[in-house]
Every structure is written in C-alpha cells, then in structure tokens.
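Please find the structures below.
All of the numbers you see were taken from the coordinates with simple rules; none came from a lab. Not measured: the values here are computed from a predicted model.
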Structure I
C-alpha cells in the first residue's frame, strides 16, 4: 500500500523522530503517577507510604511485560504488536482515570506497566530498519525519546493535575496513546520477525540467547553497574534536597532532574560514534565521566551548584553508556534483537532495584558522601569490565558493521 514502510526502505530521520516520540510516551506512562503519589494517597484516605505502592505495582507490571511481551518482537507482526499494546495501554489508563478506590487504581496501573512496553519493541525494531552505516545514529535518536518521555511525564504531570485534578493526567496519556496508534500504523512494517518457535520456547530463549551470543555478558554488566550508580544518585538526591540546608519542595526537586535533557540532546551524536567505529573506546570515556560525576557529587552536600553539575555530568555519562551499550547489543545478534533487548532491560531493572535499596542503606550509614562514593565504586566496576572486554567488543562490532546485509 502506498505510504507504508517496508523492511527494505531503511529508516528516515522523520521516522526515527516518530519512533522516539512513541518510545517516550510508552516509557512516560510509567512516571505520570510519581509526582502525584501524595495527592492520590490523600484522595483515597491512605497513608503516603501506602501510596508509594502504586509505583511498585507499575514497575512490577512493566518488568513482567518486558519479559513476556517484548520477545514477541522477534517473531510477531510488529505493526499489530505495537498498535495492540498501545490500545491496551490506553484502556488501562482510562480505567485508572475512573478508578473508584485505591485497589482498582493499583491494579489498573499494574496493567499500564504491563502493556506500556511498546517502546522496548520499537527500539530494536528501529535498529533493524536502519541502514547499517546509520544504525547508531538512529538508535540514539529513538533512545533520546525515552529520556525526554521520562522528564516530560514527571514535569508535566503535576501541572496538569493542578489544573484539572490528578485523574485528568491518565485521560491525557490515553489520548496520546490513541494518537500514536494512527501515527504509527503505516510507518511500521507488517512483516513478522524472522524467528519461528513456540511461545514458551521464545521466552526461555531470552536467557539462552544471552548466554549463547558472544560478548553479551560484558555488555549486560556494564549496563547493570551503570544503572546501579544512576539509581543510587537519583534516589538519594531526593533525601539530600528535601533536607537542610536545601529544604526544597517536590516541584523544586523535580526541576533539578531537567538537566537530564542535556543527555537527550547528545543522543544522536553518541550513537553516531558507533557508526564511525569509535563507539567502544568512547564507552570507556563515558564510564570515566560518570566516575568523575560521582566524585563531584561527593563534594556537593552543601552546594546546589555542585549537585546540578554532578547531575549534568551523570546525565551525559548515562546516556553515552546506555546508547553505546544498546547499539553494541543490536550489532552482536541481528535476529535476536528483541530478546537481547529484553535481557538488557531486565538486567538493568534488577541492578536499578539493587541501587535503590543500596541508596537508603548508604544514606543511613554515611549520608550523601557515602552514596556518591558508592556510585563511583559501581562505575569503577563497570570501567574494569569494559577494560577487560574492550578488545573483543571492538572486534565484534567492527565485524558486524562491515556486513552490508543482515
């Protein structure tokens, strides 16, 4: 049909930007609730700490969706898969908007998490559709949408809730999902992935592929320890800025996170480093930048300037590590991209959960300085893994980039 995307056409920058917007909305659906937890808890007459369980339900649903739905991207008709996920997520968001009591809201948000995994289907799909010489840049653009989506959701959610109540944000999110169904309908190829196997075997192959494909282990470790450090930083920064000498309110703390936009702005350029054959050396530089960010952070217990500088450096570091890691993964096994992406995201989720827990422990033990040093230690482990694996990773990615077809 005229105007429809096919596998052979490659991916234009306009397509990549549309996919970035879709990935941003999908991931943003996880974070609409975060700034509203206290208000929602008050509305339903539950303690604020109980309100925090809404984010837990959303994240658990997301983890299950990543594991059980994203691998289908290697096998199913991806247009139907992505649009179906968007439609189911829109329905879940509408249920959340009209939830009569707290339990229904928690269940509906778990369903939102479970169905809002379309971004993790789109990302490896974009890597496969991109021309080999342009793959890193395209993956960088789409990944930037994820960062912007998280920041957009966290920032805009509170403003919309103040204007029209907290339930309105879920209606707005549902409308965005429906718009994307129509926008993406002709831009995603109908051809199914190249894998044919029973669904249970497909899910099991997430783990077998991660073990089978050479050099995946170091990629997962680098990403995991990077995520751990990032989660340490952003979890504990709330403790730091809410307490003296800062005493910031929720909105002021949220504004600090906007420095993450800087990471999104460099995303396409970072992905292009892999296209030019210097992605693996650059990855070591970005990890080292993260170590420097955490050391700057350790000096910022009483200086908002140093905290913001550390947040900026951490954003640049994390974006560089993440994009180059994901591009590397997509190069290593083209026919397993969705399953390896599942392993990548689940791995990062586990390390991030550990980082969140560790943040509270280190904060109680030694405050902001100890949290920052813990983050630096995590990144130094990542740097050590990179140093041991860089030769093999460089050889593998150079060989993959040299192939003209998949």
Structure II
C-alpha cells in the first residue's frame, strides 16, 4: 500500500504549529534577555526556564542541574523523584554531547535525554528531559540547550560579579586594617647617649598580629612592650588596635603595671569574647634609680644580658583575654647596669623551623644574642635575620617576626 501523502491542510497545520513554536521560543528569549538586562535575581531566571519548558515547549518532565562549587538541582518538574535532594551521578560529570538515556543510573532512568550546557568548554549545567513519546526524541533540544546556556551563563556572570564585589570589599577592609596597624607602632624610637632602641617587624601575612611600643613617661622613665594576638588578619589587627588604644590611655593615668595589665585583660576579654587571647610583655625602666619593673603575661620570656650573663624574664601572669580575673599576678623588679641589652620578641623568632622541622629554639637564640650583645642594635638585628634565613632555608616563616632591642648605654 502506498502511504497517503499529507493533505494541503495538514501541511499548513504543521507549518502553523512550527511557526507558533518559533514565536514562543523567540518570546522566551526576549523575556529572559529582559530579565538579565533588568538584573533580576537568579531565582527569577530559573522560573523563566521552568515556565518556558512547561508552557511553551510542552515538556512536562525535566530537571536542571547547575554547577556552583558542586552540582545541585535548581529546577525540577514532573518526576517521581525529588531531584533537588538527589546528587548528580558522577557518570554525568564529563558529558560533552546530547545523550539518549537508555540505561541511566538509578533515579535518572526517569529521563530520556541529557542535554549538556557548556561555556568555553566548561560544563556549567545539565538538562534532563523525560516523558517523551515515541517520535518526540527530536524535540527542539538545540533551543533548550541554547536557552539553558543563556540563563546559566548569565547566572555565572552574576556569581563572578558578586565575587568581584566581595573581593573589592575585602580589599577595602584590608586597606583599613593595614592603615590601623600602621598606627600601632611608634613613629620614632630613642637613639641617644643613654638609650638606643631598634625594632623590626615582618608580618607573615599582609596583616599581622604582632605589636610593639615605646612610650617616654617622663625625663627618667620609659615604657617598652611587645605583644602577640592569637589569630591573624583583620580581626586580629582590630583587636590589637583596641589593645594599644587602651594601653596608651592607661599609661597617661598610671605607671602601675599591675593595674595596667588587669585592665588590659578585662578589655581584651570583653572585645574578644574569649575567642582570642593576647600574650604581652611590658617593662618600665627608670634610668634615675637604675631599676626596671616588668610583667610577662604568657609571652615569650624577654632576655636581658648584663656583664655577659643572659637572664630570661618570664614572671608575671598568664595570657590576657581568657580569664575574667587573672589567676595570679606579680610584678618583678631588677637592677639595670650600664651597657645592658634587653631583647623583646615574638614566637615567630624561636619557632622558625627548617625543612627537617627543627625549630631555631631558645638555646640557639640566646647564644646568638650573648655573642653579639656588644654590637650596635642594628647589627644585632641584621645578624639575627641572617641566622634565621640561613636556618630555615627555603621554608617560609611560620608566623610574624617581631623583635625589639633596647640597649642602656649610660645613666
């Protein structure tokens, strides 16, 4: 039997349906383009995709998976399984062409077609289509692919724009933190016949957590300190800034180290809520009486070298910011001799390690200072940095490096 040729009416009806479909597709493209131009949220774009497939293309069963640091289903309709709670099967991770799903894995057997959506060879999304009747495999998949591509690329661009805004905000925060930190350190240090102070600071990151200070209290007394906050970055810098402000305020009111340390502990605990702590070494030197008072609050012991003998200064109290009331607190007194060397530092110095995971350590550090204590401060610092760099080799410093030397040349 010879197949009956389609009548003119049937041809016209098919053409009319095809034209209507193309018009609907054009309308969908126009709608999504306007949505993108109006910067509508991602959810609105997904809704346009959803209604386009249902109303315009008459596709009743589908799922759209999108990659966003991981695969997840963003749009789902007409399936027995809720694919929004189903992870994408790994066998689909590297698809590059439209596939008929004759033997799909697990729940994905509900679908007939898989349509990959890529941009610049990167797979951004996958459209699954199901419920197709025999002969409907030729559904306008190229339009679905193009339409999904427009939407996913627009969403990808939104993500990139958000990241850029976040990075810009972070850069501004970083700039503020750097500015804050730059004001932590004294603008000048004494270099005269009586006292010479030198300081070096090398942050491990762009924003560090170390702090040192020098304050002349009167003609005869000066305050010197070093501190290290737990953690790094902007929160650490801001906490240390607040710490410095409180310390400077206290020094204008009193030279009682116990009162100062007690208040600093209270302020640090209040601001950090017990989530961060600060180690702190503080000393007041009286050139007239030739005596010094100090408190070490859980910090690396300062080193003082007098008459060739090195002494570690580690008495005082525990770290600041953890306990509501410090469990113990003592102020130590010592005599200061002519040509004595006081050296303050943070743990980045002694904890510098080599490729064998051996730390520079206190013994090596104290020996270096003892052998060079008669040198100028600047040369001592240079020698220390040379030794640290030689010791660590190609391994990076583990932490911020801060050291402050104070040489009492005369009274």
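Which one of I, II has Cα extents along the principal axes in Å, as calculated from the coordinates, equal to 123, 45, 37? Structure of origin is II.
Could you figure out which one of I, II the value 1.05 for Cα Rg over 2.2 N^0.38 Å, for residues 223-350 alone was computed from? Of the options listed, only II reproduces it. Please compute relative contact order in percent (Cα under 8 Å, 6 or more apart) for structures I, II and give me the label with the greatest value. Checked I, II; max of relative contact order in percent (Cα under 8 Å, 6 or more apart) sits with I.
Using helix-only ellipticity at 222 nm (-39500 (n - 2.57) for each DSSP H run of 4 or more, over all residues; to 500) as the calculated read-out, with -26000 as its value, let me know the right label among I, II. Traced to structure I. One of I, II was used to compute log10 I(q)/I(0) by the Debye sum over Cα atoms at q = 0.09, 0.12, 0.16 Å⁻¹, for residues 143-342 alone, and the result was -0.47, -0.80, -1.18. Which label is that? This figure was derived from I.
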